[in-house]
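Trainee: What follows are several structures.
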Structure I
Amino acid sequence: MSTFKLNKTLEKLKYDMVRAGLVDYETIERAQEVADAQNINIGQALINSGVLTEEAILKFLEAKLHIPYVNLEDYTLDSKCLNLVSASDAKRYRILPLFKIEDTLTVAMADPLDLFAIDRIIESVECSIEPVVSSQTSILGKIDEYYAPGLLEEIVTDQVAYDWREELHSEDLSDNHIQKIISAILKQAVQEDFHEIVFQSADDGLGVNFKKNSSLTDKGSIPQVLALSFAAKLKVLAELDPLVSEVPQLGKMSFKADDVTIVVSVSTFPTILGERIFLKIYKPPVALGSIIKNEKSLAQLRSALTNPGTILVCGSPLSGKTHVIYSMLVEAASAGAAVMTLESLAKYELAGVNQCELNENVGFNMDKAARFIEFQSPDVIYVEGLKAKDLFEYFSGLTDKTVIMEFSADNFEDLRAKLKFTPAAPFTPSCLVFIHSKDNIEVFDEQTMQKYI
């Protein structure tokens, strides 16, 4: 068993274990003191002390509650049920959906008397719940195993023309129909090489628009009768509050396309016509050597990553700046550097990289991050979207760090104009990465960039 907080089932039944002769009263009281001091539950305390085994506790719960015990190591679940419970809910409540028969979903639970968790899942899946008891260790392990591919079912980007409205007009009456519509929209966007999707109020419901180069392409609409349910389901998948529409929210979800896990950021924003929902699709980072094909340019960039200075990554919107930067961060971390990021949203969890998401709701903004990040002694810092003069000057002035910044510019002329009037002008980075296209990326050091900027 891993460390976890209160287990309502064991708290309610701890003295029943005394009456059943599993432990004596004094042992239970000592275990409770240890649990309180270490912020673990009483079952974990009993196991850590060697008084009881996890198997003994699970067998006790099975007999006491008349709830079957299921060994997940010997069990194969129905993968279709994974779409009924989000990965975040599964981890938060330590549950795993196993199978569904008619309107009853059977779930493995480490805490079967957690009524709040049961109510939350009932509300989410809109059917009754039948719990079984399982080891928390195995539940969390299976969550990592089964949910790793993504929150949505696999999307295969075949070359056959596809229209998401075929799913909208299907005769599917299952509880999962709206999620299938979301998957269909994402599938079409990936297939047609769009990276942004906009849902906004339309005359006949919620308009679906694909965006590229600042131009919107109308792809139909979600009927008014489904609009609220569609928006709520999209928020749940992105781990946002489905009941909130008066203030902006930012979250993310993932799905699979051609065996590649793709992350989608989901931003909601209130307007006088209703909520506008904006999706941006991010592909996973790859090895830096597969992006920078020129050996000299690759060597220049790798040298910049290991030396103090500012690396400026430039390109037009949707040119792939984040994709390149994430590959740079992975490269730096794999070389042993202490890497930290300051982002509005972490698009991917990068191995060995300390990613920090800003949170205005609790006062963790860029100003506060800038004041405290040096106490962490990072070697490499990635700062997303700096615009304030004092912050730009602060981070570009960190002479003992490698600082990676991104800058939107369509071409060198545009870059020169923006750097000329940038709040920290005059400013010359130690390395410039300019992304003209995914197959045309140039790298300049301080000497070679002079003739361009």
Structure II
Amino acid sequence: MEINTQNTVKGIVLAGVQSGCGKTTAALALMQFLRAQEIAIAPFKAGPDFLDPLWHQAVTGRISYNLDTQMMDEQHCLQRLAGANDVDLVIIEGVMGLFDGRNGVGGKGSTLDLAHTTKLHVILTVDAKGMSGSIVPLVAGFQAEAAKNGVTISGVIANRVGSEHHAKLLSNNLTKHHMPPLVAWIEKNAPALPERHLGLKMPDETDIPDFSNVLHVNMEQLLNACSEITTHVAPLPKESSRLNGHTIAIAKDAACCFIYQANLDWLKDQGANLHFFSPIKGEAVPTTADAIWLPGGYPELHGETLSASTTWPSLRDHIEAGKPLLAECGGMMLLGEQIIDHQGKGWPMCGALPFTTQMQQRLAGLGYRDDKSGARGHEFHHSTRTADCEPSPAFTPSRGDRGISYKQTRSSYIHWWFPAAPAVTADWFGAAA
């Protein structure tokens, strides 16, 4: 007999009207404020982002998991959310604008679709600079479209507000026209989060801003805007430990830092022993490693150090021995002959594969990727790869980078979501047949 897991979760989905409207600032400021009120927060991030969850963790002290209706099925999303029943409030930071996803209006991968899946209410972040009455038709349009999809917008956070008087104008206009209330506002002089070409900088590279003097919260309206849901989720089927006893060496440092926590959890659930090493520190891959995972990150920022890394001989030995290796984006860049950075300087890398990667100022690839094997992932990079010969492809996505394969090495620009295709992913790491 199937036994359902029943948990009650209270929370919100913090969405934006568009990318750049300030929802990450609003999310961090709100988490920081609530934690100061001794309200325990479980943070989550919609979409395939790596950096926002690290900032969530820095502010709340709790691991922030990704929730993504394109890479994960509904049951996995709800199962992850149901596990947050030990806190007072769940805050899910959205991705892009509320209705922006893989395609269409509110389709798979969008914040709206996640709100519909979780049944949590939405608080909408609006960049209110230069706006007063116009906030009403803006919010009204979002509210009406969300309602068509069974999603409730229950509150508004205004960003870049000029003064307390400006905030009152916004609030009064929303109230007068029966719109969701202004639950919080952020002053226009709020500290900016430091950015670089792939998004925010890492939180351990800078001081965490103090938002206490620029965030103004109506606590009663905020809590009223939150919704309480009871999840009835059947436990995920118990899978065989496909990697039982396998030792997987994982590169983890400032060059290889784009790691989904869910992927680490999945590897452990499959019985793998995880060994972390740092190419920046020149740490060797242990000869006992059955497989290697090179995640993405920022190798282009550490070209000089990596060019002298003493990791490379052990990495080449592993590859030439025919042992499995999975390399993603920045991890793939490490395997090439050199990385040409933003200044045009070339830095020698491992040299295990015959290609060069070169950084550029504009985006080179972006979007969800579906491999014909059933694996799912995401591509987002500012570099291009050139090879002297036509290499064997590592993957067969319907669109995006097909990568390079050599012996048991699979490398590409795609960041993979391991639980999406357990048998396939386990095979990449050398699972027994």
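Trainee: Name the one structure among I, II that P(r) over Cα pairs in 10 Å bins from 0, in percent of 4, 21, 29, 24, 15, 6, 1, 0 was derived from.
Mentor: Label of the originating structure: II.
Trainee: Could I ask something else about it? Thinking only about mean count of other Cβ atoms within 10 Å over residues 51-58, which of I, II has the largest value?
Mentor: Sorting by mean count of other Cβ atoms within 10 Å over residues 51-58 in descending order puts II first.
Trainee: State the single structure among I, II that was used to calculate relative contact order in percent (Cα under 8 Å, 6 or more apart), giving 10.
Mentor: Clearly, the read-out refers to I.
Trainee: Where does the value -10500 come from, among I, II, when helix-only ellipticity at 222 nm (-39500 (n - 2.57) for each DSSP H run of 4 or more, over all residues; to 500) is the thing being computed? Before the final figure, lay out each step's value.
Mentor: Details: I: -10500; II: -7500.
Answer by label: I.
None of the figures in this text is laboratory data; all of them are computed from the coordinates on show. Remember, it's a predicted structure, so these values are computed and weren't measured experimentally. Cβ atoms are built from the backbone, for glycine too; each structure is taken alone.
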